[in-house]
Every structure is written in C-alpha cells, then in structure tokens.
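Peer 1: In the part that follows, the structures are each spelled out as structure tokens.
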Structure P
Amino acid sequence: MKFAIVLNMDRLSADVPMPVVWSRLEELACMADEGGFEIIFTAEHHTIEVTIAPNPFQVLSALASKVKTARLGTGVLSASYWHPIRLAGEAALCDIITGGRLEFGIGRGSYQYEFDRMRPGMPQQEGVAYMKELIPAVRKLWEGDYAHDGHYWKFPTATSVPKPIQKAPRMWCAARDPGSFDWAVKNGLSIMATPLHAPHAEVETLVQRFEDTLRNNPDVERPKLMMLRRTAVYENESDWRTPVESLTNYGRYFENLFKNLGKVNNGFPEPVDLPVIANKSDYAPESLRENMMFGTPDQVVRKLRQYEALGIDYFMYGAFFGMPYDWVRRSLKLFISDVLPHFNAAHPALAFDQSSALEQS
C-alpha cells in the first residue's frame with residue numbers, strides 16, 4: 001500500500017492571516033514530500049474559508065518548486081464548474097510546471113451550498129453527468145483538434161494549448177455510488193473513495209463495490225483504489241480527545257455546507273447542531289476514535305494493516321479537520337517517523353515510473 005495526503009488551506013477564524021495559512025500548507029507539503037508520501041493532493045472549493053481552494057492548479061504550480069519528488073494532484077476538481085477547453089489547457093500547463101507530475105482528480109462536487117452559487121438551481125447529484133461529458137472531451141483536446149457537440153457544452157474545432165508533458169496524466173474519480181464506480185472503471189479512471197465519518201464497515205463496503213465493479217468489467221485494465229480517512233497520530237493514548245473533539249466540531253461545518261443546513265457569514269459557515277444531522281451517530285466520540293485513522297503510532301499501523309489486507313492501493317491521509325496547527329504538524333511528523341517505515345511501499349517515496357510518465361504526447 002502506498003500513501004497520499006490531501007492538504008488544503010483552511011481557517012475557522014479570520015484571526016489567522018492568509019499568509020500564515022499558506023505558509024502552513026507549504027511546510028506540510030515539504031514534510032510530506034521528504035517523508036515518503038507519493039502524492040500530495042489539494043482540493044477545489046469556492047467561497048468558503050474551511051477549504052480555501054479557488055484553483056488547485058495554482059496551488060500545485062506554486063508547490064512544484066518546493067516539492068521535489070512527490071506527485072501533485074487535484075483532489076478533486078468539481079466537474080460542472082469547468083469548461084472543457086479551459087480545463088484541458090490549465091491542467092496541461094500545470095503538468096508542464098510540475099515537470100510531468102500532475103495527478104488529475106475529478107468528481108461531481110460535494111457542497112450544495114457551493115452549487116447554489118456556482119451552478120444555481122442545480123442539485124449536486126447532477127454533477128456526475130457533467131463529469132461524464134467533460135472527461136472524454138478533455139482527453140480529445142489533449143490529443144489534438146476536436147469539435148464538441150454535447151448536452152452541456154458545444155464548441156467548434158479546437159485543441160488544448162498547451163498540451164501536457166505526460167501522454168495522459170493519470171485520472172482519479174471521486175466516487176461512492178455504484179454508477180460512478182462503473183463509469184470510472186469503464187473509462188480508465190482510478191477510484192478515490194471516502195467513507196466520510198462512517199464506521200469501518202463502510203470501508204469494506206466501498207472495497208467490495210470496487211471488486212464487484214472489476215468483476216463486471218473483466219476486459220478493462222485494473223485501476224487503483226484510494227481510500228481517504230481523517231488522520232491524527234499522537235504519542236499518548238489519552239490524547240485522543242483533541243482530534244475527536246476537533247473533528248466533531250468540524251463536522252458541524254461540513255454538514256452545514258454538504259446539505260445546506262445553516263448560514264455562512266463572510267465565508268465562515270455556522271456550525272449546525274448535532275441533533276439535526278441525519279447520521280449523527282457517526283460523530284459519537286468512541287465511533288470517531290475507533291473508525292478514523294486516530295491513535296498512537298502502533299494503533300495507526302494496526303488500522304492501516306486492515307486497509308492493506310483489503311487490497312487498497314493507496315491510503316490518503318486527511319490532514320485538516322479543525323485541529324490546532326501544532327497538532328496537525330506533530331501528527332504528520334509522527335506518521336512519517338513511526339508509521340511509514342512499517343510500509344515498504346512508501347520508501348523510496350516515488351514508486352511511480354516517471355520515465356514513462358514523462359513520455360511526450
């Protein structure tokens with residue numbers, strides 16, 4: 001099993017200046033790179049301070065000069081917010097700036113609050129249809145001249161300028177439902193899955209969904225499966241309360257944005273009350289402690305062995321969920337020093353074959 005990490009700029013209060021937020025992201029990215037993570041991802045979100053990410057290509061391009069080895073990925077782009085020509089060109093330029101290290105992650109989008117502003121009147125579920133039309137168009141634009149006559153976009157003959165260094169950057173689809181799994185596998189995308197805050201049984205369900213999809217598509221090349229969990233490593237078992245309480249509080253913001261349950265003031269969402277959350281049992285302290293990637297190094301290694309035994313190709317370390325920054329930094333440091341050495345696939349850091357990735361298109 002290999003390791004990725006998702007790093008975002010975030011703040012819960014305007015008291016933290018944006019230059020500080022950015023410097024923290026840079027610091028953690030360099031730590032992850034030097035420590036053995038294969039891929040560093042960053043998200044796309046708009047108008048919200050809990051994930052400040054208006055254009056992940058800007059973030060990845062800026063990190064490229066400091067991150068020397070790890071690949072750099074979008075985790076993930078929201079399909080309906082992009083025009084195919086713009087997306088093809090911006091992704092290609094990012095691939096050039098990063099030296100052929102772009103990992104292209106895309107999904108339908110998550111927060112209904114955001115859809116109401118970026119795509120007014122559109123339910124988040126419709127983002128899947130945009131993704132299904134967008135990805136083939138982007139690939140065709142990378143190949144050369146292409147005219148598109150689709151449901152969501154129409155344009156005359158055009159091409160991507162520039163074109164990526166990689167012949168075809170690896171693509172990832174953020175997926176949870178069977179239909180998205182099937183579409184991704186049929187179209188050569190690897191799967192990014194997240195059980196959100198659900199118990200470990202949901203991890204097993206997602207893995208089974210992946211295996212069922214492969215059985216239903218026996219003629220396709222096997223893609224990769226990545227699983228995301230919020231992660232906190234600490235020295236003493238008694239330290240569990242800080243990450244659990246942080247994630248519980250963060251979840252109240254997440255549920256607001258995900259389902260449009262409350263107000264957002266100047267970019268800062270109001271935390272909703274836990275009783276109004278449909279899956280509030282997922283936020284029970286013991287459930288979070290047991291099911292998130294929380295624990296001492298030995299406990300986290302044991303949990304990760306369960307993921308490895310399920311056949312998961314990549315574990316994605318979710319670093320930011322409202323924990324104090326000194327806790328975030330210490331957790332990553334402990335993960336690198338006391339967890340990663342147990343997994344040989346993480347050393348050396350870059351197992352991906354860059355010689356083939358840098359093949360000219």
Structure Q
Amino acid sequence: MPSLLTPTPNSPAAQGYRMPAEWAPHAATWLTWPRKDGISFPGAYEAIPGIWADMARLLCNGEKVHINIFDDAVDAEARAALAEVHTALGKNVFLHRFPSYEPWCRDHGPIFINKPNGEQAIIDWGYNAWGGKYPPCDLDDAVPQHAAKFLNLPLFQPGIVMEGGSIDVNGEGTLLTTEACLLNPNRNPTLTKEQIEQHLCDYLGIEKVLWLGDGIVGDDTDGHVDDLTRFVGPSTVVTIIEDDPADENYALLRENRRRLEKMTTAKGEPLTIIDLPMPGRIESEGQRLPASYANFYIGNEVVLLPVYRHPVNDEKARAILQKLFPMRRVLPIDATDLIWGLGSFHCVTQQQPA
C-alpha cells in the first residue's frame with residue numbers, strides 16, 4: 001500500500017482542519033444570484049431567477065441560505081423572485097452585497113474546513129474562470145474573502161488555482177478529482193501532480209487523492225469531477241455510465257469506472273460503486289450540453305437532483321439516490337434551462353458545515 005500524504009508543518013491540516021463531506025450537517029448553503037447581463041445564459045435568462053428562488057425555498061427549511069448579490073438591480077430581482085415563491089428574507093435566507101459576475105458559487109465561493117472542536121476557516125483558492133476562458137473574474141475571485149470577513153473566520157490562501165467542482169471528498173481523508181482538470185496547464189502550469197496533491201493535503205486534510213481521467217463531452221471546466229463521480233458515503237460512490245456504445249461519453253466513462261474498481265480510500269477500503277444512468281444527449285443551438293445526474297446537491301433535509309425530461313432515466317436516477325439518502329427527500333428538478341449555462345445544482349451551491 002503506497003504511503004499516505006502527510007501535512008506540511010503549520011499548514012491548516014497540521015493544525016487539525018479538514019474539509020467535511022457534503023452530507024455532514026450544514027449551517028448554510030451559499031449561492032450567487034445570476035445576472036441578466038452575465039454571459040452564462042445567453043438568450044435564455046427568463047427562466048433562471050425562478051430556479052434560484054426555488055433552490056432557496058427548498059433548502060431554507062433545513063439550513064440557512066446565503067446569497068451573494070451583484071448590485072441594486074440584482075437585489076430587486078432576487079427579492080421579487082423569492083417573494084414569488086413565498087420565501088421570506090431574514091429568517092433563513094439572507095442577501096449579501098458580495099458581487100460576482102457569474103453564478104457558479106461551487107467554483108468561486110468559499111471552501112469551508114473545520115476542526116473536530118467545531119472551529120472553522122475558509123480556503124480561498126485562486127479562481128481564473130476555468131483556465132481563463134471567461135474574463136473578467138476578479139470579483140468572483142474575491143467572494144471567499146467577503147464571506148470570511150462576514151463570518152469572522154480565518155482565511156487561508158494556498159496561492160494556486162482550484163475550483164470546488166473539481167474535487168469531491170468523503171470527509172475522512174480521501175478526495176476524488178480528474179487529471180483532465182487539475183493537471184491542465186491552464187490552471188497551475190508550474191506545479192507537478194505531486195505538488196498539487198500536497199496542497200490538497202495541506203489545506204483540506206486529504207491523505208489520499210483518487211485520480212479519474214476525462215470529463216464528459218460539453219463540459220467547459222475541462223472535466224470537473226462533480227459531473228462524473230460523487231462520494232455518497234465514506235467508501236461508496238455513484239458514477240455515471242453511458243449505455244450507448246455510439247455515444248461520445250461511452251468509452252471515457254467506462255475507463256473512469258475501471259479506475260474506480262481498482263481504488264481504495266485512505267483507510268484502505270475498496271470503493272462500493274453504484275452506477276447512475278445518463279440522461280441522453282441534451283443539445284441547444286447545436287451544442288452538446290454537459291447534462292449529468294451526478295451534479296446533485298446534498299442539503300440537510302433534501303437532495304436537489306437535476307433532471308432532463310428523460311422518460312425513464314430521470315426516475316431511475318431519483319430512485320437510486322433516494323435509496324442512498326433515506327433520511328432526505330430527493331427532489332427531481334427540471335434543469336433543462338439551467339444546463340444551458342453548462343452547469344447544474346452542484347455547480348451553483350456551496351455548503352457551509354455546521
């Protein structure tokens with residue numbers, strides 16, 4: 001068995017911090033409200049504010065919801081959309097004037113770590129809009145700093161580029177990611193694979209990194225793992241599988257599954273692998289979109305599951321996840337409009353542990 005990663009002295013991990021699993025209790029979920037003037041939903045923005053309002057409505061019964069707001073116009077839109085779904089501000093839903101150009105809070109928002117005694121801190125990775133694809137992104141990059149100041153939490157800045165959607169953790173020292181994303185030279189061209197692993201160890205308390213290969217077709221993030229494979233327990237993962245050999249995703253997803261079959265956690269446990277179907281080919285304006293049932297978000301009381309009007313697989317995916325999360329309601333929500341922005345519910349949420 002290869003040796004596990006060990007933290008650098010005085011690093012957050014050496015001080016006892018670790019990133020919890022997403023299913024661990026939350027204090028809150030963080031969102032960033034979209035902008036009509038943004039670039040994420042060209043020609044199709046009208047349906048988008050209602051999706052954010054519904055997310056806040058569905059999550060706020062079980063945890064606080066903090067929403068980053070760009071300006072007065074976005075503030076007014078958010079308030080109107082929340083009122084439309086009868087979700088009141090001030091009890092469990094809060095607006096903050098923390099501006100961001102685009103709404104992908106998983107990637108630009110704060111990453112929370114904590115100690116066993118409950119002390120929390122925020123990791124502020126560098127953010128360059130998925131390898132410099134969508135400038136400007138300076139405001140997005142600053143969101144974790146605003147959150148740390150608001151929450152009066154320590155802020156650690158590793159000095160490397162990393163997005164929340166590119167990693168998934170089991171809360172017990174094991175992390176899933178992809179070579180296509182983390183080793184892409186448009187992120188950290190001067191760092192080796194081993195140096196990136198050490199940063200994950202030092203700042204998230206990771207002892208072992210599990211590397212998958214490529215991401216799905218249409219994913220402009222260069223292969224975020226939250227569209228592929230997710231931890232749903234300390235040694236259990238769900239992974240998407242394409243059954244059509246003629247589909248572009250067929251071979252790459254089979255290869256990722258083969259890798260999973262050989263993997264073990266930091267504790268040496270083999271992975272229990274549960275297959276999730278794919279929702280079929282989803283296109284808009286001739287462009288294949290990265291639709292995946294793996295991009296669900298685990299809240300305290302609910303699991304937000306993106307669905308895509310597939311006559312069979314929408315319900316199949318819901319049933320699989322409901323069995324895995326018996327104490328939560330798995331809520332299938334139409335994400336056909338949302339995926340035009342090339343992301344879904346996991347991409348726009350970020351959990352704050354309790």
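Read the figures in this text as sums done on the coordinates, not as results from a lab. Worth saying up front: this structure is predicted, and the values here are computed from it rather than measured. Cβ atoms are built from the backbone, for glycine too; each structure is taken alone.
Peer 1: From which structure (P, Q) was FRET efficiency 1/(1 + (r/R0)^6) of positions 217 and 273 (r between Cβ atoms, R0 = 41 Å, to 0.05) calculated, if the value obtained is 1.00? Please list the in-between numbers first.
Peer 2: Numbers: P: 0.40; Q: 1.00.
It was calculated from structure Q.
Peer 1: Matching task: -6500 is the computed value of helix-only ellipticity at 222 nm (-39500 (n - 2.57) for each DSSP H run of 4 or more, over all residues; to 500). Pick the structure from P, Q.
Peer 2: Working: P: -12500; Q: -6500.
It traces back to Q.
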